[in-house]
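Next up: some structures, all given as structure tokens.
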Structure 1
Amino acid sequence: MNTIETKLAPGAIGPYSQGIEANGIIFTSGQIPVDPATGQIPDGIAAQAEQSCKNVGAILEAGGSSFEKVIKTTCFLADIKDFAAFNEVYGKYFTSKPARSCVAVKEIPKGVLCEIEAIAVK
């Protein structure tokens, strides 16, 4: 089992890692839309979905994988009304159409609008 770390995604804000590789499978922790270079969070669901996808991509790449090798995602939305706008951005990155769960939750850390986690093969 190997820990995945990259400066191209936000650092963990708790007792966990950005990602783990085990037996050729990459597991990313949930990625919220924090810009790793500035620590800023963009406004609006489209911009936040974009940043969350970029953060997931950086961890996948650091682990030797890519969006095309993602087999499952779990997506969290602060408001299910953002589902269509979220999907529009998500679809640009996850073009292989992995299995997915997408749920609305009461709150996401830092008050963001979305969070994405992924499982991929190496």
Structure 2
Amino acid sequence: MGRDGSLGAFEELVLLAVLRGRGKAYGMTVRREIVERSGRSVSIGAVYATLERLEKKGLVDSSLVEGNDARRGRARRYFRVLPAGVDALERTRAGRAGLWEGVDLDAAAAHAEEAG
């Protein structure tokens, strides 16, 4: 997170994917959501490292659910976004909106073509 409490781009993606999981988000579902929605290739290690960092920052918490026969007895850690995580997403969205305000991509593209 930046000094203003905004999130880095990947932290933002992970938090949004956890929110989209509606209480059923675990590492692989977070990774899958990011890949499907953003088209970005993401390693599961990067997802877990980011989830751990977000948990240390108090933006998400997790609970370990015991395994069952369908998962061959393996436990699974589910994540949920905490109020501080929602606040960080709101600050990040507002900051990005402020940067985009007044940006004219058509004019920027035309200028880039003239310069190139």
Structure 3
Amino acid sequence: MAYTYDPQNIFAKILRGEIPNKTVLETEHTLAFHDIYPQAPVHVLVIPKGPYVTYDHFCAEASDAEIVDYARTVARVCDMLGVAEDGWRLISNAGANAIQEVPHLHVHILGGRNLGRMLQPA
């Protein structure tokens, strides 16, 4: 599949410093920051600094260093925020059917309360 990255998306602007964010952790290849519309007591977004649209795009084209850094940043953020002990949820929406709102790979780390079932039976 061909991926088209829009360099004007909000996360690209955050990475360029054009839009402020409340940073949790920044590494060489990754940025984690608080969501501006939190859906749980803990709601952090983790984005790669590279121009990747979805998780599959990232896994197919990112360097090994980017992939390792991204995965370890998720683990460090969970530890820093104290959600690793009580449970947390990782969500990444990809494409139109998943209602991906920003065309830049991002995962949501949610925790700090019982999150209920992720999907309801059809």
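Kindly point out which one of 1, 2, 3 the value 2.2 was derived from, the read-out being distance in nm of label points 7 Å out along Cα→Cβ at positions 39 and 103.
Answer by label: 3.
If Rg and Dmax of the Cα atoms in Å, for residues 15-62 alone comes out at 11.9, 33 when worked out from the coordinates, which of 1, 2, 3 was used? The partial results should precede the final answer.
Details: 1: 11.7, 38; 2: 10.0, 28; 3: 11.9, 33.
So the calculation was done on 3.
So log10 I(q)/I(0) by the Debye sum over Cα atoms at q = 0.14, 0.17, 0.22 Å⁻¹, computed for just one structure, reads -0.66, -0.86, -1.19; which one of 1, 2, 3 is that?
Among 1, 2, 3, the structure yielding -0.66, -0.86, -1.19 for log10 I(q)/I(0) by the Debye sum over Cα atoms at q = 0.14, 0.17, 0.22 Å⁻¹ is 2.
To which of 1, 2, 3 does the computed value 5, 19, 32, 23, 13, 6, 1 (P(r) over Cα pairs in 5 Å bins from 0, in percent, for residues 47-94 alone) belong?
1
Rule-based calculations on the coordinates, nothing more; no lab input. The shown structure was predicted, so the numbers you read here are calculated from the model rather than taken from an experiment. Cβ atoms are built from the backbone, for glycine too; each structure is taken alone.
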